Structure I
Amino acid sequence: MSAVIPGTSLAIHPERFPDPVDDLPTDGTQKALLAGGCFWCVEAVYLNLDGVLAVTSGYAGGHAARANYEAVCTGTTGHAEVVEIEYDSQVISYGQLLKVLFSVAHDPTQKDRQGNDRGTQYRSAIFYQSPEEKAVAEAYIRQLDNAGAFTAPIVTTLEPLETFYRGEDYHQNFANHNPNQGYIVHVARPKVEKLIHAFPDLLKGDTQ
């Protein structure tokens, strides 16, 4: 079993996480929709991965009329804060994106929260776009459970993607535009540092 940080179920050694046994076939440029708490943090992690072409913060799981930051923050709209990841599947696979989600980007054992961020808008979720994506995600969650990767149950939901709503412009690439903002310093940056330490082979060449 992986060691965990006291008081949480986050793994200290994400590099020990298993690679997905099941994965999607290589098929050019694809998109993945993932939720793991505040989209600023999740976006900051994925922008550093080789093969990731673009990351867009936004909302999924609710309706268009209330797909805006003020409404979603109430936790009553059904939306989750998500990132849409456009990636080259010849460089990085869907399964590898999931591995980073579970091991670095967030704590999948916290229901409807990430740390002090509480509400269904911060839920751990994978918004699948095909039966094949759903099957890969289900298989990897079983794999992590069997490996004892966490000391608490994984609560990540698998939800069919209906529509992705792009977030407001000021949310895009937020960590890079606001490196000294308190949330970025204390929450996002440590996750990026954890990624750099755990998975140097997955990083873009210019990642420090």
Structure II
Amino acid sequence: MLVFDHLALAAESLAEGVAHVEAALGVSLAGGGDHAVMGTHNRLLGLGDLYFEVIAINPAAPAPAHPRWFDLDRFSGRPRLTNWICRCADLEAEITPSPAGIGQPLAFARGDFRWRMAVPDNGVLPFDNAFPALIEWQGAAHPAQHLPECGVRLSVLEIAHPEAAALRMALQGRLSDPRVVVTEGAPAFQARFETPGGMRWLI
């Protein structure tokens, strides 16, 4: 089974992404760090059982010899939601029934956190990145437990794709989360949040 773990917003620079999210949601991001294997860095926001990630290429880090995750090598334009991530207890068991191109397990570490994640060879997840990245946390440490409470909760994550029926079929029986809604349309994400300042949207 898959469990909705976090969602990601990409930006050309981490500062630009953080400013965009903080202005949209009216709260400050916290935590985060570097991912040496991918040459990226992030900042985080706690959402209760989930967390939110702003991620960008780290200009101070050496470029990896392989494509970066979340299709960041091709990212350009305004900061925007680009990916969602689901955790599982057995990464290999969840890779097998997933669409072709989900990727192979790689090991990562950041501070006290250890995890394995399926990363596509070309950096692009199935269904034009609309299929979730798969993660298996190692040990009990999870970012959501270490982020300050900010009063923000995700209400809905809407995922649009022209092959919405096939995407729903690929997730059927594997994920049960009423916050995730798959609709037909051009590839896009939008998310609605309840915040201390009322309902806010991010796209």
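FYI, it's all coordinate maths here, none of it is from the lab. Predicted model, so just to flag it, every value in this text is computed and none were measured.
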Label whose coordinates, when helix-only ellipticity at 222 nm (-39500 (n - 2.57) for each DSSP H run of 4 or more, over all residues; to 500) is calculated, return -6500 (choices I, II): I
In terms of relative contact order in percent (Cα under 8 Å, 6 or more apart), which of structures I, II is highest? I
